[in-house]
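Read-outs: derived from the displayed coordinates by stated rules, not from any lab. If you're wondering where the values come from, they're calculated on a predicted model, not measured in any experiment. Cβ atoms are built from the backbone, for glycine too; each structure is taken alone.
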Structure 1
Amino acid sequence: MYLLFQINEKAVLVFRRNARDHFVAAARHLLDKSALKSGSNVRYYRCLQPQERLSERSCSDIVTVARHLPAIVDLSKLVDEWKLLQFEKDEPGSADGPIDVYWSQFFKKKKPIGNDLKYPNVTAVVQPALSLIHGQGDVERGFSESGRTLTPDRASMKERTLDAYMITKNALRKFNNQPHLVPITKELVVSVEGARAKYETYLDAEKKKKEKEAKDKEDEERRKAEEEERQAELRRARKRISDEEEKLKEEKTKEAKQRKTGQKLLEEGSERLKVAIDQNDLEEASVAQALIEAAKKVQSEAELKRKEVSSLQKTIDEKKSRLITRCISREKKK
């Protein structure tokens, strides 16, 4: 504490703010993990406090407590008794003592006429409520016993097996852990037969479960194999279309060259024919005519090539369309 005053004021303020935030966060965590958080039934037991017995909310609280206890009571009669109880006066000093002693003064009250209890429904609710365990000792002992039972060599033990083991162990304590002292009654025989039937049902369910898991695994592997085959087929289809597109590109290039060559031959032949006619040169005219014939032949071949390219283009477009349709269909099935 002395060292705290040697730090500058700003650092002290930061420290105090951080400390405050820590305690606030810790309090919120404890409240969230406690049984008093919103939605817990523990908070309704406040009606059992002497100072809360006379409050307005205690009437609805005791009804909520009754609903969560195994005690079977008439809730309407319970409400009437509780309202009547609120007019009772405490015995001097009873509110300062143990809670069970405080409530015992009301348990023994009798009706003015007759020997019946005055608050039987209140007693049927408050007594079991006060007998609830307020600590976690039994729970912790249960954890310890479970830990001693579930040893490393029993790590595969299932929860239901562990529960059955613990129930049997706790039951044997009534007979000093000596099984031969357990009386063989009709109820015990019926219980054992029922347990056996349940165990056989469990084994049958486990067998069916494993068979289903094996079938599901087989179906999944088959689906994966089919999917891989479909993917491979799609890759092959794309490869074939890609190869055909390369071929189409080459054929288009050849067609363009043939058209260009034919056009040049035609232009050259026409020009030479014109000159030959002007000069009346029959030999030159014959050469020009040969060039024109060659140009027409090349152009005819180019036209045939164009038709082949057009047919190949149509085939590729149809294959692409079918491939796209297949892909869309597969996506819809997913």
Structure 2
Amino acid sequence: MNSPATFARRSAAVGLFVWLVLLLAATSDSAHIELIHKVLLFAVFVIVPLGLSLIAPGAQRGSLSLYKIVLVAQPIAAIATAASFFFDKGLLSASLAATWMIANSLIALFGLTRLISRGFYPLNELSIDAGLFYLPVAGVWLVTYRLGVQPFGFGETIILLTAVHFHFTGFATPIIAGMSGRILAARKYPTKLFGLAVFGIVAAMPLVAAGITFTPLLGFIGTLLLSTSLVLLAILNIGWVQPAIDSSLNRTLLIVGAVASCAAMVLASLYSYSLVAHTVVLTIPGMAVTHGLLNAFGFVTCSLLAWTRMSLKSAHTDFL
């Protein structure tokens, strides 16, 4: 195998090609469900390997070996998961999707080895670990969706969107925050802002989940907390992180990501408020087209591309 990070980046590149091919195939009779399927598969094939390429193994014995296993398992599980969408919901489809849940669990275990080897500090690395820990939640909801069951009376669209949410917001967002923290660690910046941003991003996940399960009010509180935290992260990225980057393209990608995250969270807050107020502000299909695309491609993809390009330059400099 090439260096693990190189393997992960190549997996993301091949995954992008596979995803583009899959755009030609229909997996649902509903246009908005089809869109959500494609966004989810983009996370499976591209976002997860890109995120993994940025993460170094910990010093714990076996951490590097587990990291390599995770990187090999990811594309295999991604293909099986994509195949699950071409079968009717049920045991076979869920079994194929379960490979992704298993891969997600290995990723969380890898995060645990990092945490054990390092401890709870520095905060930027803890944020990255949190993203790894949240990913199995996405796998569980994906298997639930492909099985065709609806626990707690949730509709299938909510179950599907929850799987998407934990890929982009649960997994990728804490990693993006952690990467920003790595740059901030070498600069003078408002340290409390970064601490608040990380706390809010990590703590908002269970609150949003509780809002789905129990009461929309908890979900609204979680959404406001997440929105505030991403605004703080955007301020840090624009004010302190991007000036430290010498590539104009990378700076642009980070700024686009920061602005897109703020816009996406305004929409999320409006939708969450509508559930509490029992009024229609944004429909679920409307959220998928607006908030979903802004968050997935505007914020997460642009940010991860910037950090991937910077990690490539750093690796090249280290080699020289």
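For the reader, a short list of remarks on this structure follows.
- Value 3.0, calculated as distance in nm of label points 7 Å out along Cα→Cβ at positions 96 and 176, assigned to which of 1, 2: 2
- Origin of the derived value 4.7 (distance in nm of label points 7 Å out along Cα→Cβ at positions 208 and 240; candidates 1, 2): 1
- Parent structure of the calculated result 11.8, given that mean count of other Cβ atoms within 10 Å over residues 144-151 is the read-out and 1, 2 the choices: 1
- Structure (1, 2) behind the derived value 12.1 of distance in nm of label points 7 Å out along Cα→Cβ at positions 128 and 272: 1
- With distance in nm of label points 7 Å out along Cα→Cβ at positions 24 and 112 computed over the structures 1, 2, the top value is the one for 1, the highest of the group.
- Value 19.9, calculated as mean count of other Cβ atoms within 10 Å over residues 216-223, assigned to which of 1, 2: 2
- Test item: relative contact order in percent (Cα under 8 Å, 6 or more apart) calculated as 15, pick one of 1, 2: 2
- Identity of the structure behind 52, 45, 35 (criterion: Cα extents along the principal axes in Å, calculated), options 1, 2: 2
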